[in-house]
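Each in structure tokens, the structures are laid out below.
Only the coordinates and a few stated rules stand behind these numbers; no lab work does. Treat the numbers as computed from the prediction; the structure is a model and nothing was measured. Cβ atoms are built from the backbone, for glycine too; each structure is taken alone.
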Structure 1
């Protein structure tokens, strides 16, 4: 637990580091955010084809919409529990290799994205909204890209390790869901 950031050190202050850096760091300093973002990419890689970009793009777009709702002071219920739920549910869909129509995949990740974006809006503080949102959107897209890349890599490397790439990906999903459950209970 000592390697996890403490609340006082969880995010970069925009006055010292700038709004972009504060926004960029926001998803990178929360284990729940990291796990969910990478899971989005892993799930997109399991879906294949157009999902490789549509699913992450839907997440980023609806995350920005959630950020906008927070800026407009439109409340969303249970923001933090929904973020934790996103980690568990996205981990489970990866673990079970759930195949859905692309629109349903985008809708599911988009639902969770609204809550992630709303949380980012609640952390805006003294940061400038435009550069802060650009920072967290870029960091989120990079985490999605890491998940897609990881999913594609294990798909190719799995047979070399004596297993299917899907089995490795599913294992990563199970670990993500388990970590989300631990975060939710702890």
Structure 2
């Protein structure tokens, strides 16, 4: 797992994309074990990406978490509850590759956990279709402008298409088992 021990104790990092980053950040930041979040652009071709000029990058969230409190697997399971991983390049009213579902892994262990989680989501039969979430090696993460950071904290009535879908929960979730969860 991506170890940040050199600069942040025993914390780890995850990078996810699942539609507009405002709603993703608002829901994920509230989860136990999440230390910090920031939104930005990744997975594309434009250096120094901005909101107005981000080329083929996805809107994404970088998550710093404490693995003693929450596992990478648990973060991914929550990620699959708050966005629709079965719609290609779309979440709610937002359409385009900027809004694609993607997991940007930082090491082979994250890649394996991501692939196993997707396989479990697929085989559960709970989600409305085939998962189209990309699993891609993380590249540069370009932090979004300050007005996009913690947007729904500043504008609580602002736009979001993200919400927790309690029915989209893997049967093993919440069991306390962390055998596959690291």
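Tabulated values for the structure
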| quantity | calculated |
| --- | --- |
| Winner on mean count of other Cβ atoms within 10 Å over residues 75-82 once structures 1, 2 are ranked, highest first | 2 |
| Distance in nm of label points 7 Å out along Cα→Cβ at positions 19 and 43 - structure with the largest value, from 1, 2 | 1 |
| At a computed 37 (relative contact order in percent (Cα under 8 Å, 6 or more apart)), which of 1, 2 | 1 |
| Source structure (of 1, 2) for mean count of other Cβ atoms within 10 Å over residues 51-58, computed value 19.6 | 1 |
| For -7000 (helix-only ellipticity at 222 nm (-39500 (n - 2.57) for each DSSP H run of 4 or more, over all residues; to 500), calculated) the corresponding structure among 1, 2 | 2 |
| Test item: Cα Rg over 2.2 N^0.38 Å calculated as 1.01, pick one of 1, 2 | 1 |
| Entry that produces 1.6 once distance in nm of label points 7 Å out along Cα→Cβ at positions 35 and 123 is calculated, selected from 1, 2 | 1 |
| Per distance in nm of label points 7 Å out along Cα→Cβ at positions 83 and 99, the highest-valued of structures 1, 2 | 1 |
